[in-house]
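Next up: the structures, one after another.
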Structure I
Amino acid sequence: MHFDLQDLRLFIHVAEACSLTGGAQRAHLSTAAASTRMKTLEGQLGSRLFYRSSQGVELTPAGKRLLRHARVILRQIEHVKSDFSGYADGAAGHLRIFANTTAVTEFMPEVLARFLSIRPGITVDLQERLTRDIVRGVLDNTADLGIVAGVVEAQGLQLLPFSLDRLVLVVPRGHALAERPHVSFQETLDYPHIGLHDGSTLLQFLQDKVKDMGKSLSLRIQVLGFEPACRMIEAGVGIGVLPESCALRYQRTQAIRLVELEDDWAQRERSIVVRELEALPSCGRELIEAIVDHDGFSLPSYV
């Protein structure tokens with residue numbers, strides 16, 4: 001059985017776009033040419049890959065199985081190219097990373113700035129995703145590695161802990177909770193909260209905790225980052241739960257107070273998620289080391 005790599009790439013485009021026309025556009029082909037290629041691929045496999053309708057296309061069970069394999073094959077080819085192009089071009093390669101909000105906004109910019117400054121041949125695609133999507137992305141080879149916080153279900157993956165992420169309550173000076181040494185998250189639900197944007201891992205995490213309590217989270221306003229959240233809190237618009245590392249930084253210039261959360265889940269372990277560490281291209285393993293070094297932690301000796 002012979003597979004054309006271009007057909008596999010086209011198949012992935014069509015599957016992700018849920019449209020033959022959309023997939024053809026991404027592959028810079030006509031719809032007719034894309035349709036012919038997909039029918040040929042189905043003939044080679046002896047399986048129907050798509051359910052077709054006027055609304056677009058949907059993967060069949062066989063199509064879903066092929067999508068998993070196709071992503072693995074193409075990612076491995078990229079890794080081979082990355083490793084071998086490094087000999088000729090000087091550490092060239094591409095990495096796709098799915099990470100939570102804190103990683104994307106707080107420490108990865110500094111890590112990547114240093115990492116890429118000495119590796120000009122490497123490019124990085126860093127995307128903010130929810131924890132479940134990070135794990136799924138690494139599992140199906142959509143991403144090379146993921147960065148998560150807290151307890152995650154990661155069967156079939158390697159979880160590499162590298163630092164701690166503590167959540168704290170941030171309130172304006174003079175707030176009723178400002179002088180408390182610590183407070184439970186449930187007590188904070190009596191006050192309006194400042195939340196991050198929909199799709200942020202932190203907001204989803206807190207909403208899940210509130211749901212487990214059978215309560216509701218009163219969101220007065222949502223913002224696109226930790227700095228605007230602290231500014232809203234300083235202005236008295238509401239209170240918020242944020243990572244301690246970023247809250248301490250903004251406390252230097254803003255009239256806010258940090259209050260310890262009593263809840264066990266407030267201290268979360270940050271981890272890097274990979275399918276198989278040794279299967280990563282060399283630039284991927286080097287980036288993991290750079291992340292660990294940034295936080296002053298050491299991974300096990302197998303890195």
Structure II
Amino acid sequence: MILEKSKPYFTIIIPTLNSEATLQECLISIFEQSFQNFEIIIVDGHSSDQTQIVANTFGSKVKVLEAKTKGIYNAMNEGIDIATGEWIYFLGSDDKLYNDQVLKNVHDFVFGTKIQLANGITIGIDSKKVIRSPNKLSLIRTGFHHQAFFYSKALFDNNIRFDTKFKVSADYYFTLVELLHKKRDYGFVDSVICEYGEKGFSSANVDYLFFSKHYAIIKDSTKEFPHVDFSPELMTSINCCLHLTKEKQHALAAWASFMAYFFSARLNLKTRLDLLSRMIKNTVRFW
């Protein structure tokens with residue numbers, strides 16, 4: 001009788017583009033793990049350097065794909081399409097796992113539970129800034145780095161993928177929807193997961209489309225925290241609506257979000273009219 005080869009417990013997906021300078025150290029941090037039941041999927045955006053050569057030196061646990069379309073979230077989605085692990089983790093090519101116990105710690109934390117999303121602590125490679133989001137409120141208010149999060153593969157069943165219209169924060173959007181709207185079981189691993197690179201696209205750019213919708217996504221959940229003032233999140237979303245119309249980007253989506261805030265948010269009449277006037281002026285400039 002031929003025994004079926006067991007599936008990996010973790011699939012680690014790494015989008016790359018001209019990443020030869022950092023990829024080796026990233027991969028070494030994975031292969032040094034005491035827990036070795038993983039596969040690595042590298043989705044490469046047609047690098048012109050030695051990225052794929054570096055990746056191919058690490059053996060059969062590393063699968064290298066040529067990306068079909070551009071964009072980091074397209075690459076992540078393509079990795080999900082062929083992932084076979086029970087849990088999925090997304091790592092940047094300039095990131096590295098914190099120590100050799102990371103995968104073991106996460107496995108021991110989620111194994112045998114109903115947890116579907118788990119996150120831990122991340123530290124900036126250069127700044128040494130610590131990002132720690134141990135509960136739902138901190139995730140709502142301060143966000144997270146995707147390098148902190150592990151996702152059950154089941155979350156991506158039925159062709160559910162990252163929404164690529166969000167160029168910087170599709171992972172944040174996905175996680176909030178799964179956590180807040182779909183009420184997925186969630187757990188916090190109280191240990192450092194990753195040292196994250198700080199020179200990538202997401203570090204230098206703001207996803208105005210996502211943040212224009214941020215307050216709408218979290219609005220119902222704010223009722224769980226009646227003593228917390230969420231007006232900063234509201235005003236950030238409104239200001240992002242204003243920015244989008246001013247910059248001639250996603251104007252219809254910006255107006256849809258803005259009008260929802262205009263009629264439902266607790267703003268005084270003067271503030272409402274002032275904001276409405278600014279939206280109209282920005283739109284007139286657009287046309």
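Rule-based calculations on the coordinates, nothing more; no lab input. All values reported here derive from a predicted model rather than from experimental measurement. Cβ atoms are built from the backbone, for glycine too; each structure is taken alone.
Structures I, II were compared on distance in nm of label points 7 Å out along Cα→Cβ at positions 15 and 47, and the highest value belongs to II. With relative contact order in percent (Cα under 8 Å, 6 or more apart) computed over the structures I, II, the top value is the one for I, the highest of the group. Identify the structure, out of I, II, from whose coordinates distance in nm of label points 7 Å out along Cα→Cβ at positions 183 and 199 was calculated to give 3.0. Source structure: I. Taking mean count of other Cβ atoms within 10 Å over residues 71-78 from the coordinates of each of I, II, which one would give 21.8? This figure was derived from II. I have 1.01 for Rg/Rh (Cα atoms, Kirkwood Rh), calculated from one of the structures I, II. Which structure is it? Structure II accounts for this read-out. With distance in nm of label points 7 Å out along Cα→Cβ at positions 151 and 207 computed per structure, which member of I, II shows the largest figure? Structure I comes out on top. For which of the structures I, II does the calculation of volume of the Cα convex hull per residue in Å³, for residues 127-190 alone return 105? Only one of I, II returns 105 for volume of the Cα convex hull per residue in Å³, for residues 127-190 alone, namely II.
Calculated for structures I, II, volume of the Cα convex hull per residue in Å³, for residues 55-230 alone is largest in I.
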